[in-house]
Structure 1
Amino acid sequence: MTAAVLYGKEELRIEQVAVPPLSPDEVLVRVKAALTCGTDLKVYRQGYHARMIVPPAIFGHELAGIVEKVGEDVRNFHKGMRVVAANSAPCLECRYCRRDRANLCERLLFNNGAYAEFIRIPGPIVRQNLLEIPDHIDFADAALVEPLACVLRGVDQTGLRSGDTMAIIGLGPIGLLFVRLAKLRSARVIAIGKRPSQLLAAKRMGADEIVNSTETENVVAEVRRRTPDGDGVDIAVEAVGTPLTWEWAAGMVHRGGTVNFFGGCPSGSSVRLDTSRLHYSEITIKASFHHTPTYIRKALECINRGDIQGKHFITGQSPLTRLPEVLRHMANRNGDLKTAIIP
């Protein structure tokens, strides 16, 4: 089969490799659509991911396709079934799983390999995070399940209520998903970004206010100015992953506000926060990582209802053979959102 194999930093080769064999509890899926994402770009640029992938390896993790073959112990899936697979599964036994924190599972199993004609779905994912796709949902739309599940969980962690004002920093696919979900919950949204195409996309998603960070001397002050009495927002979501934008988020909320540090900063990063303000203003600080099987199901339900549509987040389509070119294009900060890679 044709596959994209990562060998190291920005060293990606399109090669012919063997179709992976199956264990009795596994499923082989013919990939119909795999979506690019910021994590894949990060892996491509640094040549590895400490928890998810060690080269040489096929990578990519947002996918949907058709069941090609099932192991002899698999009962709920059959050849020809349209499915979407998450990229991980928890062990269900460790202390985090027992406390309903499966995203922090001590033995969280990751699966990569979406940028290929076929992908093997390990048994734990088959049992917990492989779902049938309704016939009316396009494969590319279904492949949004994984990032959407992460964002749905992130929104729930903020405690967002109807009428709240939420500031969202960063308007890539993740930030735009936050914009869309916040508007679906009747929030007022202030979207902060720097690329014109993404600012326009946020407006199309329903953002009430747009702040261009490249044209604003003091982003925090500008956001606060756009809130009643200049007090700040109820909730600030950081979806970039830099110390500076983390500090912005912490400075935007009013007394009793909530901050969600959704974007992961580079290892070893540190931020400066006003401890007096955090304490005496009772600022709640949260950080969201990954998803759980519950949210994978909620994400597919959200797509099934039509609340989230691929056309708003997928800005291009490309054959698998051009994936290296697509990633190089993304690395140039061209402003595109997601590209559907079609093997």
Structure 2
Amino acid sequence: MPTTISDLWVPDIWLATMREKLATLPSLFNSPVVVANAKAAELASGPGETATIPFWRDITDQEDEIQVENAEPQVDNKITAGLMKCIACNRVTKNSATAFSAQLSGGEPVGEMLAQMATRRLKQRQRTLLAILRGAFGSGAGEPNNTEGCLHALKVDRFDESGLDATPDQLLNVDLFIEAKSLMGELMDDLASGALLIHPNVVAGLEKADSTTSAFKEVSMGAWTVRTYRSIPLYVSEALARAGTGNGYVYDTYLMAPGVLAYGEKPQVAGKVVDVAALQLDQDLGKNNEIIYDRTRFVLHFNGLKWKGTPAAESPTNAELQTAGNWQSMYQTPNRVGGICIRTNG
């Protein structure tokens, strides 16, 4: 039998390598949109499945009064507080390989699995993030009504379920992009350092339609370079499409300001340990197989929202996170949340 990953398994080294890759790979999850949050990390590391996050309500729209001699102001303003509610997510992925696969291939399949695990995990986190966005905006499959979702006021629908017959107005273009941005009101400038989460087919359509040479640029974002569209960093995902009920496809696109998603994770341990957050190696000697379990527990919370669902299991699935009825907005106005959804046929 060839040298196997069990001969080379050094838990602390593997875990350190995973953390380093997760922090440096270009991903929406590593963009300014997602920020570390102490309350979220506290929930992920502690008992229970839900926690409240207190916040002060905005008072910046209060109006001044005219000062009148020898008179009290007519309005006594106050500041009030609110409570967001977030929920922990428990996830696990199992990968395994047989001794024969290593012997016959001349390679080390389990070692290759570990090498790719950081990228795989980031992709899965982004799917969870997308499920939360779709739940908040009511933009997932089976949510055709513009009034679905607690943030539906920030959703622009320009699609039909027969995407192959789409008109120019049902494709994302510069006019529709500007119209959607305007829903943020005076907060729209925040998007410049945020993110545009978009399907590659929709990007291609914008490249064809927007003849402005300066529309697309590249900017440095720390360890990597990010392409921008009209000053907003682009993050592409093929998960942003679903088949129309007639034909063709429906695409959802998201504009997000910095810091709209709070993140916290229970620190992962490595080796032969029993924990909900662990990178574990196991061996099935009877079958002559080696197994890697990647177990994680994390919180990913959309700013200004309250989770009000009841998961069927120990934590919500992506399908439950994507259900519009499981979310409630807690801010005075939707645009304070810092996100916009656009649904088109391309």
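When Kirkwood radius over Cα pairs in Å is compared over structures 1, 2, which one is greatest?
If we compare Kirkwood radius over Cα pairs in Å over 1, 2, the biggest value is for 2.
Once Kirkwood radius over Cα pairs in Å, for residues 161-232 alone is calculated for all of 1, 2, which comes out largest?
Evaluating Kirkwood radius over Cα pairs in Å, for residues 161-232 alone on every structure, the highest lands on 2.
So if we calculate FRET efficiency 1/(1 + (r/R0)^6) of positions 241 and 265 (r between Cβ atoms, R0 = 35 Å, to 0.05) for every structure here (1, 2), which label has the highest result?
1
Thinking only about relative contact order in percent (Cα under 8 Å, 6 or more apart), which of 1, 2 has the largest value?
Once relative contact order in percent (Cα under 8 Å, 6 or more apart) is worked out for each structure, 2 has the highest.
Where is FRET efficiency 1/(1 + (r/R0)^6) of positions 65 and 249 (r between Cβ atoms, R0 = 30 Å, to 0.05) largest, in which of 1, 2?
For this comparison of FRET efficiency 1/(1 + (r/R0)^6) of positions 65 and 249 (r between Cβ atoms, R0 = 30 Å, to 0.05), the top structure is 1.
Quick note: the coordinates plus some simple rules give every number you see, no bench work behind them. Owing to the predicted nature of the structure, the values given are computational and were not obtained by experimental measurement. Cβ atoms are built from the backbone, for glycine too; each structure is taken alone.
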